[in-house]
1. Work out percent of Cα pairs over 34 Å apart for each of structures 1, 2, then name the structure with the largest result.
2. Comparing structures 1, 2 by distance in nm of label points 7 Å out along Cα→Cβ at positions 209 and 441, which one has the largest value?
3. Among the shown structures 1, 2, from which was the value 4.8 of distance in nm of label points 7 Å out along Cα→Cβ at positions 25 and 409 calculated?
4. Where does the value 3.6 come from, among 1, 2, when distance in nm of label points 7 Å out along Cα→Cβ at positions 17 and 225 is the thing being computed?
5. Any idea which of 1, 2 comes out highest on relative contact order in percent (Cα under 8 Å, 6 or more apart)?
6. Suppose Kirkwood radius over Cα pairs in Å, for residues 177-312 alone works out to 16.1; of 1, 2, which structure was it derived from?
7. Of structures 1, 2, which gives -500 when helix-only ellipticity at 222 nm (-39500 (n - 2.57) for each DSSP H run of 4 or more, over all residues; to 500) is computed from the coordinates?
8. Which of 1, 2 yields 15.8 for mean count of other Cβ atoms within 10 Å over residues 129-136, as computed?
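Derivation of every value follows stated rules applied to the coordinates shown; laboratory data play no part. This one's a predicted model, so the numbers in the text were calculated from it and none came from an experiment. Cβ atoms are built from the backbone, for glycine too; each structure is taken alone.
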Structure 1
């Protein structure tokens, strides 16, 4: 009767006739609710639901009985069952119960969102988008795409705010109150990435001591952000393509097909089209992801936004650290505007927060307040110089910056510079012959002259 009634109400229901069948079903699938009678032919409903709660804490348990006692009611509460029903269970009573459960599920999803989103301290709801035409176009794009369920691909350099844009899309979408789950594909070992995405069954591999839900299951009904998606190996790209096409997958070590309703947002600091050309990324997956592309500009192309960003972050960090600061001095503003910000908005945030912390006075932040905060070149001759650097000097600085950005990975640096690895090595050999320490590009990236030339100039003086 319950199976027929709940099916007619639109629920997906599985009825079993024994605890043995129930355990088999629980091994092969995940259920939101398990309803059980107290007295069963081959066991006890309390024992069954206790085991369900241990296996899947997110599953709600409901006990039904025609033999209500205080002891069973107390035990039901103790093991965390959602409700305790006295038979016969009336349809109106069941409707009321499921309505309460839906409300509980909503609260659980919101809690999951708060725990898993781990949003940046400055979120998309209070960040300054900027007045530049570039950012206004992106803001309009975000508003349009947020109202849909379309897959979004966000591309941009590190620190340009890809995650903030993803948050903005989620927060303004119909899934705003559903789970928002993030996976940094570059931070998960390649051997564990499939399990991270799709989950695994108990015993699927060494260390799989229990069944585990993957991020796609956790995000069911909500939004999944795959950050650094270019890092996904080719073998997993095929399976990801299937999920995007069919909205279904199997856990590692399992044979049960699981269907999900997930809105996917992908982000990367690489040019995915170039990765496709190089054979590092599947072309069919690229087109599946690139339904709505959003390309974030680097901060150096957002000159008219810089003043607003600086004022906003200084005010924010001054409140955070209890400082009475009103902004930056005109001289500091000019220096900040002249710097190219290779780390983009993230670097700007860190620089301004350190300056706020180091300021020992009230009012305006002055140039000396940035002294301990600056990275190579923030207030160097690259930012403000009376003499323009030569082409060779600019080339050397660019190579140095790229080595720093790629953590001294010469192959990656060469790719970003669009030169061959051999050319990069030849350049570095030339710099070593000139006296530069190529193992420490931060010591020479801003130097206008080779060390021996500096010494000669000093001797002449």
Structure 2
């Protein structure tokens, strides 16, 4: 049998060899008896207490960076609301067991064996409050600027920093690199492979300086010094909510999709009495507000897609997590192993027991397409076939099945890839190559506009990838 004649379609998605998790509706044409749902992360027993003398109740704004086989953690150390902020550093070989290296760079009182890597040394510059590093993946990044960071506030602006080793930092220039924002939160920058520029997501307010609601804006730069005119982010038609942070980061394995886990702030909603809060060592009347975490994605530009508008992380059973500014998630999703991602959640904020707790999830596991015992179907949008094989992230029950058929651009079955020739899968794998019957190869479809039709029973589908 001759190979199918390649067909192109201007409306077809050109996904190439990118991994496509089902975090939004971007790739889905139609669902029949299949639910599209958020998946809860797993709260583990792994904790990181902010219990060094220079840390404390107001430690926050955590960043976790995976640098080869080393995990680096950065966070604000602060014991009281008006005390000095320090930027602290910890490291791990597995993302779970952390040490505070005694760096001796900045003392705390008479203690010189601290893990403090940055303090405010210039009067009026408030950069340690929200110092937020990232590993610069720009191919043109200089070796002595392999790490970069931003930190600042509305009065002094946002300053840029660089480092060769992620520990010893210097300013990129004497003055701020960006001033058109309010910045009184964790502001996040990174190099975007797909947009070929630096992007910066930062705090603004909807009605001017500290007026209205806290929300998010974005700017871009080719050199990390000169930035475009900022634009407020939109949320795909979901009503404006008070978003305290943005926590926006490229998804591991699918960097064209930015995952955001912002803290949703609900002011003047008090869950416990002031006496109860005091008994739990909650400081400064912080029990007067509550907060949780929501899930958003972006594929670049000024739009966040809140396909799932509900909470992703709820405060839970612990009353100390029902305090405003709790449940903030660390910036940076890290691979704990081939099948597992992790992030840290701040808990007991504004209390003596302030700490981080590790949450884990399946690779691509923020959302899934799920069918029960009754068969359901998933029809993808049209896309251009590429690569040598199709791989799936899926899971079934012992009795469950996933059947995969290839349709042409008009929706007709492709001979040799549909009907009786369609493969049936069962099991559990985060990256499973699909084997076609009668020794047909995915490469035969290369260049054609196709759709996939999945028939699922007792099965979950998380992502697909051509490779």
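1. Once percent of Cα pairs over 34 Å apart is worked out for each structure, 1 has the highest.
2. Values: 1: 4.4; 2: 6.6.
Structure 2 gives the largest value of distance in nm of label points 7 Å out along Cα→Cβ at positions 209 and 441 among 1, 2.
3. Working: 1: 4.8; 2: 2.4.
Considering all the candidates, the number was obtained from 1.
4. Attributed to the structure labelled 2.
5. Numbers: 1: 11; 2: 18.
Structure 2 gives the largest value of relative contact order in percent (Cα under 8 Å, 6 or more apart) among 1, 2.
6. Details: 1: 16.5; 2: 16.1.
The structure behind it is 2.
7. Values: 1: -14500; 2: -500.
Working through the options, I get structure 2.
8. Details: 1: 15.8; 2: 23.5.
Considering all the candidates, the number was obtained from 1.
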